[in-house]
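So, here's a batch of structures to check.
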Structure 1
Amino acid sequence: MMTGYRQTLYATISFQELEQWMDQEVPMKIIDLRDASSYAASHFTGAINLPYEEMDDWLTDLPWGETLVFYCSRGSTSMMVCNRLSTAGYMVVNVAGGYTFYKGRYTERMND
């Protein structure tokens, strides 16, 4: 066994891969872990806002058996959440890099 090696129990995808999944209408729930004001300013089309700071409140409401795609501002918070949830048995995917760096076509604002 290798020391210092930790197996990842979830996938990490790029913005481009997420866009492909959205184009192909892959069944998934996209979850924005940022605070409510950041979500309102702009978020992935169809994403729901479950702020990381409120995780203990929404954790037991997550659906089993669905692919849950998480993103945050820079990528580290969604990695922590995916690690926690994957070890609990959820099917989770992390979006690499965070929404701060996304410049693609799947954005919406609360006022749109």
Structure 2
Amino acid sequence: MTFEFAEHLLFQSVQWLRLLIEAAGVLVIALGMVCALRSLMSTREHRGGDRFTHLRMSLGRYLVLALEFQLAADVLSTVLSPSWQELGQLAVVATIRTALNHFLTQELQDLRKGVQAAASG
């Protein structure tokens, strides 16, 4: 096996792995949306006070997980990116996704504290 063939094989393997991870992120978002819509329909019927907060927390957890998958795919993309321009673009995308993940996680923690405070008070 030559070095070029091994390099090509590694490149192809990483591309497929990146694609699978991105697809997993999309599937997580789709699953989260289906669960959220189903919960929303039951919320319309029951009109519970903090059910909407629970719905947001549930959907938020799916979004955080999906962002983690997308960020993992971005990390793999850095292995494949031969130019500084592509690396720079990936860095910007990864930074935006990391910031979204951070703020979404922070909002989920704030919602959780609010739910816990309402339950205990």
Structure 3
Amino acid sequence: MEVKMDKWERILFQIEKRAKIIDSKTEEFDVDVLSNGEVIKGTKEIVIFSAPKGKMKVEKITKPRVLGKKIISSKRVGGRVVEDFVYSPEEKVVLFKVYQWDKEKGDWVEMSLEQI
């Protein structure tokens, strides 16, 4: 996990060096709600900046690793069947996403690796 944090720090350093940061924030979001009502949380670190290509946003998304699925069923006839994901309490998955502001759509558009 520390390797990915280092990568995030390098991304932020490059942004600060080459562009003007407009906004920076951290948000918590719901990854999943299990059948027992437990809410699985994740975090997003978001940096919005002005670049030569226009207004851009980079996100670091951290959420628990999915270990598998658990089927919960009732033994009664006509009972419901629920499928819950099983999440690791320790292991995390880290994703990076890059967006560009689309003036025509008035929304963020995710960029592919070829576009970056």
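Annotations
- Relative contact order in percent (Cα under 8 Å, 6 or more apart) from the coordinates reads 35; which among 1, 2, 3: 1
- With helix-only ellipticity at 222 nm (-39500 (n - 2.57) for each DSSP H run of 4 or more, over all residues; to 500) derived as -5000, matching label from 1, 2, 3: 3
- Of the structures 1, 2, 3, the one that 2.6 was derived from, the read-out being distance in nm of label points 7 Å out along Cα→Cβ at positions 14 and 62: 1
- Parent structure of the calculated result 37, 17, 11, given that semi-axes √(5λ) of the Cα gyration tensor in Å is the read-out and 1, 2, 3 the choices: 3
Each value in this text was obtained by applying a stated rule to the coordinates, not by laboratory testing. Since the structure is predicted, the reported quantities are computational estimates derived from the model, not experimental observations. Cβ atoms are built from the backbone, for glycine too; each structure is taken alone.
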